[in-house]
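Just so you know, all these numbers are worked out from the coordinates, no wet-lab data involved. Here the structure is a predicted model, which is why all the values come from computation and not from measurement. Cβ atoms are built from the backbone, for glycine too; each structure is taken alone.
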Structure 1
Amino acid sequence: MTSVETLPGVIWVTGFSGAGKSTVAAEVWQLLDQSGAKGILLDGDELRDIYGKPYGYERGDRVALGYVNFTLCRYLAAQGCTVVIAAAGMYEEILDWNRAHIPNFIQVYLRVSDTERRERDARTKKVYGEINNLDKLYDEPATADLTIENAGKLSPVEAAEQILDFYRAKAAPAPRAVLPPFWEEHYAQDVPNVPSDLAQSLAESFGPAGRLIEIGCGRGADAAFFAERGWQVVAVDSSDTAISICRAAAAQSSVDFRIGTIADVADEFRGTADLVLCRNVLDALTVAEEAELLRDVRAVLRPGGKLAIECASILDLAHRQGKAIGPGERLQDRYRRFQSETAVRSAIRRAGLEVLSTSHVEVPRGANAPTQVLIRVIAGLPA
């Protein structure tokens, strides 16, 4: 069974008022703490107080509050925490957003009869006396990951143990999501397709031609550029549109264009690559996905082989655009992650590679647009 410590995520304990959310969530957090996991406990009522109560109690306000709460949860989970939140906020749009944007997310519904909840409430919050039709304000979960009958036969600790057992069994490194429509539309545009500055710089400074694996080849300009110079090139991209364009444009080329990721070719080309090229790919990956990619890169490099990376820098003005959902993570027209040089170097070293050089480069975006600021890294597998 995979350890909770290695699987940050969000456990949403929900239910109507009086269902026991806060009590059970607190027990889940205590069990996490006892196991040595990095856990954080949040409570919907307490968050309202922390925010200064700018949100009302009608459906629209509750939905808006839900988005804020779970954006905060995702931000914390992105820093290696297992976040436990006790909150109502039972709306389908909130649940859909959580499942789309939070790796290792589960919704736990504590089901308790209306009669039992009202009896509990009369002894505690007395919410039902203020809002009699409370049930109509929410969408009772129809697709909760785990439903627990919390009507007295189960102790809070037993309920918490069920939740953590379920979380351990379900949580896993997130699979690569379906490629966002942005990229298919982007690659379908008729735009100039020329070799990158990085590719040209590498061609000038690298030794004899060898085997190149390009990750995220896009429309294939860099792959074709290296192939013309005698390199054996394998180029992968998750976009069907991009690979179709590459194959049509380079029918006579020696480039082996493939739909997929570095993971799909890692076993086949283990220990054979002289150079791996990775431009603008880390921007689209979470920290966990980046770690997997770098492990696969290490697997395909031969001793003495090099890795060349360009990725978005936190110095780029776009770093402040869109919705923040994690450190350096933004939802714009697509998911993007911006990094510091230190973060990139650390990730590369954790993968067992040696950082040879790092620098910032500025690349024009187009007319009347600020330049794009990138981090350029050259790393290698020690011989």
Structure 2
Amino acid sequence: MIPHLEPYKQRCTEELARCGAFPSGWLRLAFSIVPREVFTPDQVWWPEVGDDGLCPVLDLSEDPDAWARAVYDARHPLITQMDGSLTPASGPAAGRFSSSISAPAVVLGMLGHLALDGTHRVLEVGTGSGYNAALLCELVGSDLVDTVEIDGALAARARVALRAIGYHPQVHHDDGAHLPPQAGPYDRIIATASTTHVPYSWVERLDDGGAILVPRHTTTGPDGLLFLRDTRHGTVSGHFVDLVDFMPLRGQEPVTDAVAALRTSTWGEAKTTTIEADLDLSLDIGLGRDRDLGNDREHAGLFAVSMRRPDLRASRNDDGTWWLSSPDVSSWAAARQRADGTYRVKAYGPRDLVADLADAAAWWRGAGRPEVTRFGVTVDRCGETVWLDTPDNPVSAVTTLK
């Protein structure tokens, strides 16, 4: 039995208001109208692992209050699928998250960036639970909303949930990365999955003056939320506006398993050295400092590394160890700083990944430690160009679109 949800929703609303998630009254009204619980399955995974290394299941039938608190937790998503097919009915689990109902703070923040009015025709790529589509319908009307989902079971469930509360957008079971020529045109395209590049079919389906909001995958941590405006002549361009965490589009998942397998199979062959290197990527203040949504003082530097060196994957453990790899799964390195400031490095493969990281870090420091929102991207028929401050100041040229 579903508990009375109004107190949970009210607390969530108050927390969202404190962190600035309602840039206008219409967005707060939409949040108050759309029942998030309708789009939340009776069983979901909490996104943080327990002491057993598994994500626990929240079950409406077993603990209605815990389930309700989670549904209206402002900052946490709820996981509805792992590894492309596993569901919470299987019990606590560990795996690659492949579908969720996103945290309210993230959902509302993205909708705020869209700057919708009542006339905009909107395409959502990644229907998922259907919750975001419901908010879009409330904001602009069902007739102006199309949503596409590659997973047929998810699309069917979202369609049923939407219709149950009176929303009737067009829900398509299709691959949103490859829009058909007859789609659109759209005033806004919003993606709820991260992409390694912006599919050019999205640019082709934009109406004049339209905009695309997409989480762009990075190789170093959180995704960069990119807001692109149509600049005519088949080109879109714009700045990153925030940092977010989204699951990748199907078919664009990172090769983490392959890197782990390479590291395991070559550990005995890897060379161990001690080197001097400056890997400082700290930033005393950064994006999100007033919103307390989880961004820390290194995210700007790590983000810049990914913009400068998209051919380098980098992360750092809580113990300070850097783990580096190449996207082509040919090289890896682990570097841990010693008490004397030097780094103990274990590495395998043809690339000097620590040197690549040091070069990118030095570039970022030399550029004045720019924050995330100073970076931008231009997309045209030839590919993507990442830039700093203005499009005439390129940082790197990345993926060529086909």
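Structures 1, 2 were shown, and distance in nm of label points 7 Å out along Cα→Cβ at positions 249 and 361 at 1.8 was computed from 1.
Looking across 1, 2, the calculation of helix-only ellipticity at 222 nm (-39500 (n - 2.57) for each DSSP H run of 4 or more, over all residues; to 500) that yields -7500 traces back to 2. If distance in nm of label points 7 Å out along Cα→Cβ at positions 25 and 65 is computed to be 1.1, which of 1, 2 is the source? Clearly, the read-out refers to 1.
Each of the structures 1, 2 was assessed by Kirkwood radius over Cα pairs in Å; the largest value belongs to 1.
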